[in-house]
1. Thinking of 1, 2, which structure, once relative contact order in percent (Cα under 8 Å, 6 or more apart) is computed, gives back 24?
2. Work out the source of -6000 here, i.e. which of 1, 2 gives that when helix-only ellipticity at 222 nm (-39500 (n - 2.57) for each DSSP H run of 4 or more, over all residues; to 500) is computed.
3. Taking -1.07 as the value of log10 I(q)/I(0) by the Debye sum over Cα atoms at q = 0.19 Å⁻¹ derived from one of the structures shown (1, 2), identify that structure.
4. To which of 1, 2 does the computed value 4.9 (distance in nm of label points 7 Å out along Cα→Cβ at positions 36 and 52) belong?
Structure 1
Amino acid sequence: MTKHTKYVKLEIFIPESHFAVLRQTLQSVGAGCSGHYDSCLAYSPVTGIWRPLAGADPYDGTVGEISASPEIKVEVRVDAVRLSETLTAIRAVHPYEEPVIFTIPLAD
């Protein structure tokens, strides 16, 4: 990200069972604020596919086997200056050993 990036978009993949706590966490760190609104995000159902490798401790699935499971993809805008704090908060409530979180710089 450049020093001129004001906002980033996060794409977070999480089991539906953990969506409510993620939404509350995002609100608590000010993610998804836009003007006089907060808690602004979008979510959609997706199917995640993965294979845990040796040494993994998967939340779901078996080491060495391909797994697939329904997930929720959450999209939210975050102030770039609060990115580190937001990622730390997400990881604290995310059940996956290796959460999938994409960080995309947004044009101002």
Structure 2
Amino acid sequence: MDILHRLETTIAQRRSAPAESSYVAQLNARGLPVIARKLGEEATEAVVAALTGSDEELTGEAADVIFHLLVLLDAKGIALADVMAELERREGTSGIEEKASRSD
């Protein structure tokens, strides 16, 4: 988990860097819809890699998904710790039960 926390810190630092020097800054300058769309593109690429690619391709695409998710969370002001807390809250709960509780 240390790498995720370091990455979260790096993303926060680069958010307001000059766009010509930072991919994160470029994404943020283009706005939330672009960041969200990029996450969707990376998720699709991960699905394709899972179905037709090698383990190495899927690993790379999974890293891209996690990176872009962290960029999106940062743009929305949501800390990784909040996501981890939500996962902890759900721990030990059946996925079927958890999903049903959201529709109540």
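Since every read-out is calculated from the coordinates, none of them should be taken as a lab result. Being a predicted model, the structure only gives us computed values, none of them experimental. Cβ atoms are built from the backbone, for glycine too; each structure is taken alone.
1. Only structure 2 yields this read-out.
2. So the calculation was done on 1.
3. The read-out comes from structure 2.
4. It traces back to 1.
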